[in-house]
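Once you scroll down, you'll see the structures, which are given as structure tokens.
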Structure I
Amino acid sequence: MKADETIPAPQSNGASRLILVVDDQEHERTFITDSLRLNGFSCRTASSVAEANDLLQSTLFALTILDWGLDRCGSEVLRAARVLQPQMPVLVVSGRPYDARTDALIEQADAFLEKPLSATVLQCQVRQLLQRAEAARQTLLPRRMEDIRPIAEIKEAYVLQALQLVNHNLSLAAEKLGIHRQTVGTLLKRASCAQTLDNET
């Protein structure tokens, strides 16, 4: 390739509008997908933990709407999502009599809605989560050529900030970032050594 030759920008594959709907009740899946499609979203559906995890491994989603009951427990899908697609928002829904909201938020769900769902509230919550996720992604993107920084530098800063947000829990940071715990530990140690040198000088 010549020095001045440029490569065309990749075309969008529609992933920014693709939502995974996970619910073991067909009428609930239909209600959710119909509501979202009216607003221009594309949907894939799963009725079990296994189906949901298979889709998360093979397809990039903008957001997952997850019923907390399912055939086993929605927490299994949420944990898989945090490893496979850590930046994707997960909206948990439930009509269970116990406090599913607390369980879901402890498991790092981004939001919770109680069934029966309102189409208006659902659409509003989905838009808010997607806008928040897009804003987070945009803050990392350079706007000018002089803003481009080495990936290693950005990675280190990102990991250290993530560590602060999870109170320096290495395992949780590694899970949410989708990297090995040892990698997080190495970056933390390197940053600590650099801070020590700065203090000595």
Structure II
Amino acid sequence: MILWINGAFGSGKTTTAFELNRKIENSFVYDPENVGYFIWKNSSNILKKGDFQDFELWREMNYKLLKLIADNFDGTVIVPMTLVNPEYYKEIIGRLIKDGVEVRHFILYASEETLIKHLKIRSFGNLKKDSFALNSIDRCIYAFDNYIKDEKIIADNRSVDDIAAEIAGKCGISLPTEKRSKLKKTFDRYIVLFKHIRR
């Protein structure tokens, strides 16, 4: 099964994905952004401009990789990725579903206030006005209200544990009892946050 966690930047996709990964046996996190950075790194700056989602190559590579993994892995593939263009949604998620892959797609839906608050935390208080993530908020909220209307998980004023438990429950997955201390849990989440600060 592919468990796709969509949402605006700052909605908690990556933190939630790695929380689920820790608790779901035989699971791993697949990050479509890595394909974009691969393309940028290996194109001698020819393609290093704008949003790499706009490159057909990025969409095709992610579709093919996810299809290959789904055909050969019997566990849960967790995909934290913002996807708001309805055509791109069809090219990746829609195509996977059409090809018989089980895809559960959830949108972490949060208010502008919540997203800005999370982005400030993610940037350690240094959120720039020209931040790609910040400037994408309106576009994301509009898309989730009008174009991509799969199941929404309200993320305002909720803990990562609560959100992860709701997603798992909707997928029929039982999560084990948390054994980490509050301090260890916080530390683990900040490590994830630090490793995935990109834009």
Structure III
Amino acid sequence: MLKMSVSMDGFCADSDPHGPQKWLFDTADDESNAWEISFLKDVGYHAMGHDTYRVMAGFWPVSNDSFSDLMNSIPKLVFTRKGLDADDAGITPRAVEEARATSEGEVVLNDDVIRSWTHPRVAQGDLREEIAKLKSEEGKDIVAYGGASLAQSLIELDVVDDYRFLIHPVILGSGLPVFTKAQSLMGLELVEARRFPKGAVAHVYNRKRG
């Protein structure tokens, strides 16, 4: 499964990809958040690239966001040819230490939350081969959640079976695109469409094959 939040013109981040992306939060609401949570809670792995992992490993363990419990509990899967190093493993402990030093209240995390970020499953091989291996295993679905680079690579290889897009009612004009690496026509079947109070629309497509 590939889950992405995108603008009307197909960008998942504006011209400052490291900025706050305020448009995402301004046009999301409780119902659109509940839609995301409804399927994320049943996945077997949260797949991400190395850069996305580094951002999330320092954010979710100390976040009070409505998604934080879920994001901390889902097993993590990181695609990176270089593997993870000691600095990667230290991201979550550093974030926890900083939060404890600066927070007025007590920051309480169990060891399972910290370990889920410091010891993710790492896939270092060829992406197509790694995906084939994962699909052959018993277990729940895998969701790639956030990160334009990984999304583009998955689309380029045509290994996505289920596209789950939250389309926000904004036009950015420029930014990080999602579909620029698609190699050929890919047929999709719309299986769900929902509109939410602030105007975002969820579209779920199955990849039509054969």
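All of the numbers you see were taken from the coordinates with simple rules; none came from a lab. Quantities reported herein were computed from a predicted structural model and do not represent experimental measurements. Cβ atoms are built from the backbone, for glycine too; each structure is taken alone.
With helix-only ellipticity at 222 nm (-39500 (n - 2.57) for each DSSP H run of 4 or more, over all residues; to 500) coming out at -10000, pick the structure among I, II, III it was computed from.
Considering all the candidates, the number was obtained from III.
Have a look at I, II, III and say which one yields -0.34 for log10 I(q)/I(0) by the Debye sum over Cα atoms at q = 0.10 Å⁻¹, for residues 87-174 alone, as calculated.
II
Given structures I, II, III, which gives the highest value for distance in nm of label points 7 Å out along Cα→Cβ at positions 47 and 79?
When distance in nm of label points 7 Å out along Cα→Cβ at positions 47 and 79 is computed for each of I, II, III, structure I gives the biggest number.
From which structure (I, II, III) was distance in nm of label points 7 Å out along Cα→Cβ at positions 63 and 95 calculated, if the value obtained is 2.1?
Here the read-out was taken from I.
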